[in-house]
Structure 1
Amino acid sequence: MTSKWIKLLAVILCGCIAFGFSGCDNNNTDSESSSDSSEEEEQKPIKVGYIFRGSAQEDGFTGQINEQRLNAASRCGGKVETYYIENVTVADFEGAVKALYSVGCEVIVSCSPTYTNMLSSISSKYMNIDFINYGTTALGTANVTSYIETYYQGAYIAGTIAAYNSQSEKIGIVADGNMLSVYSTINAAALGMQNVYKDAELCAAGATADNEIEQAIDALSAEGCDVIICYTESPHSAEYCEKKGIKFIGGLDYSVNEEDFPHMLMYFYSKRDSFFLAKFKELQFDEWAPTPFAGTMANGIINVSEALPAAKADTQKILDAVAPMVSSGQIYVFKGEIKDTNNVVRYMQDEMMDQNQIFVMDWYVRGVRTIGNFRQPTTEIPENKFEVKS
């Protein structure tokens, strides 16, 4: 070592002695403290907000999405925190977005197709938020992930099973207009019925509130429908069919209480835990991308139950044959000649409807007869104080 470097080392050592060894240690401590602070910042949980149309605590569509939210978040080891605001009207949607953003939510999930147009119009005003827009195939702005579900696949199977278990060859469906893609769901059920009875009739009635659901089911029963398919946000459609002793097919997840419904033949439903978890993982690894997603039978989002005790013998054999074919695409629900209720050919024998065509359907296929919309207009707008819950 040269004398030049020896002298420089001596100066440095003297400097440490002059200021005290604690001074040198303080520099290390500051560095370690800065490092700890950086690690804590990196480990700060990501916040995701959900906007619900109904009550998160009730059984039914909103309650089941809430359970799926909790299930997915619980598998993230505390790295994702989720929040929600319930009972949000379309008019209050933007206020709910602001409330969730105020508590630090980086991603917001709209949990009703009724919000679709509203979200599409306001997403560009909140480019610092990433949105999941439930109920659309439209891409929207760069910060919106479009999410759709092929509920019609489950409805097609439900229609087949309903017809097989019917004596009258006349099936009813009570459908809530707030649910996803009502036309394609009703039409798929009718096409499924026609697997069993070529000229089977599907009577459709619209209803949302519980009293409206009761009126709709009573009207369907009066028409001679001996099996009813339930496609409502509220579980009351299943509960009322059970009360009236009508055989029915549920449109929600009844896996935890199916024994409470001895008249239920089967049920079809969405299970979104895996989708939510996949998006949470993207956030954790900073890989979020507004990639459109369709929940289908093939990827496990759309599910059908096994045949329940109320179903006729061999119902399970039909399920075992049809469900895998729908899931694999061997049965494509909207393929081949499709006629509307006026017997006009909408699609030719060699044609296949694409997703956009399916989800924007606003007409019914041959075999569907609407018997009325029992939904009552309401002028009362509930006050929402935007209480953020977790």
Structure 2
Amino acid sequence: MSKILVIDDERSIRNTLKDILEFEHYNVELAENGRQGLEKALTGNYDLILSDIKMPEVDGMELLQKLAESSVETPIVMISGHGNIETAVESIKLGAFDFIEKPVDLNRLLITTKNALEKKHITAENKTLRKKIQTKRQMVGESPAIRHVRSMIERIAPTDARVLITGSNGTGKEIVAQLIHEQSRRANMPLIEVNCAAIPSELIESELFGHEKGAFTSAIKQRIGKFEQAEGGTIFLDEIGDMSLAAQTKVLRALQENEISRVGSDKVIKIDVRVLAATNKDLKAEIEKGNFREDLFHRLNVIPIHVPDLDDRKEDIPLLVDYFCQMVCQEQGIPPKHLDPTAISALQQRSWTGNIRELRNVVERLIILCGNVITDKDVEEFG
């Protein structure tokens, strides 16, 4: 049940609002002036605050300012019998969700209340999702190799330079791309990821650049491609070494001219997109074999970043294991577990051909199958 605080110095209005909202099954608390309302708003966990503007001691506008200064994120709806456009605009600028004039219209009140509570729910949901995303987008480790990668990200992220990220499968190339985007000036715009190895060669052009209706047999409607979807943001071309030569030619043109054309159309579409690419292949060797365009390689390889294999940074394994233990226990709803020093040592002695991805899988298996304290014997049996 949503909890609402009503602040008004007129008892009749307080009680009327309380009756209306409780009839709609909301939990309502009252404050008879701005000072009392401020104290409650700062200490109570409310889903919505309804506040009068004209009140003694602390008025509604001062209340708004003090709550904003205290980082209270509860939606606040201002109510006033002395309303005018200037007052409404000023309250919205100070952070109010909405402004309602007295006498309060019942339908307006209920609709505004519903919308404000929905906003509170969506904001809380987005925070939770952002926390989950950020938890997954950490670069864990303090080895010299990983510190170098982290330093490179910090230096190049604020620029629009193209980046070619290389490294074996499972090393975390996509994490590097995500961190570059998140620390860039384009962070509030889309990050569009394309796995070039997972898309059939005959569909890659349509996937990247879109197509017009009727461009080919199955094109029953117009499609917007990944480059257009990434407008203003970043496109991450993962496993670009697996892209067909025909698609490479179009990508080269997009990088040269900052424009694309959809499949089946001659119309030129201007784009503003930062390009990050990644591959587990030696592109210079692929150029010699005729599988990759040299001119595209040089367009992409403005800033090269190599992500090291786990076998080259085994000193990071204790930190990675602790990180994955916490993550897996949280995801699986399992009480916290940990690996003792013998288990850590056993993991450091192994060869990790699957890199970080393989280590995470092993830790998850140990967490699920073993007791609260995991030993080297558990690693030998289940790892």
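Just so you know, all these numbers are worked out from the coordinates, no wet-lab data involved. Bear in mind that the values here come from a model prediction, so they are computed numbers and not experimental data. Cβ atoms are built from the backbone, for glycine too; each structure is taken alone.
Starting from the value 28.5: which structure in 1, 2 was mean projected area of the Cα convex hull in nm² calculated from? Derived from 1, not from the others. In this comparison of 1, 2, the computed figure 0.40 for FRET efficiency 1/(1 + (r/R0)^6) of positions 284 and 364 (r between Cβ atoms, R0 = 41 Å, to 0.05) is attributed to 1. Set 1, 2, criterion FRET efficiency 1/(1 + (r/R0)^6) of positions 300 and 340 (r between Cβ atoms, R0 = 30 Å, to 0.05): the highest-scoring structure is 1.
Relative contact order in percent (Cα under 8 Å, 6 or more apart) computed as 17: which structure among 1, 2? Walk me through the intermediate numbers first.
Numbers: 1: 17; 2: 13.
Answer by label: 1.
Given a value of -14000 for helix-only ellipticity at 222 nm (-39500 (n - 2.57) for each DSSP H run of 4 or more, over all residues; to 500), calculated from one of 1, 2, which structure does it belong to? Spell out each step's value before the answer.
Working: 1: -12000; 2: -14000.
Answer for the origin of the read-out: 2.
Matching task: 4.0 is the computed value of distance in nm of label points 7 Å out along Cα→Cβ at positions 316 and 372. Pick the structure from 1, 2. Please report the intermediate quantities before stating the final value.
Working: 1: 4.0; 2: 3.2.
Derived from the structure labelled 1.
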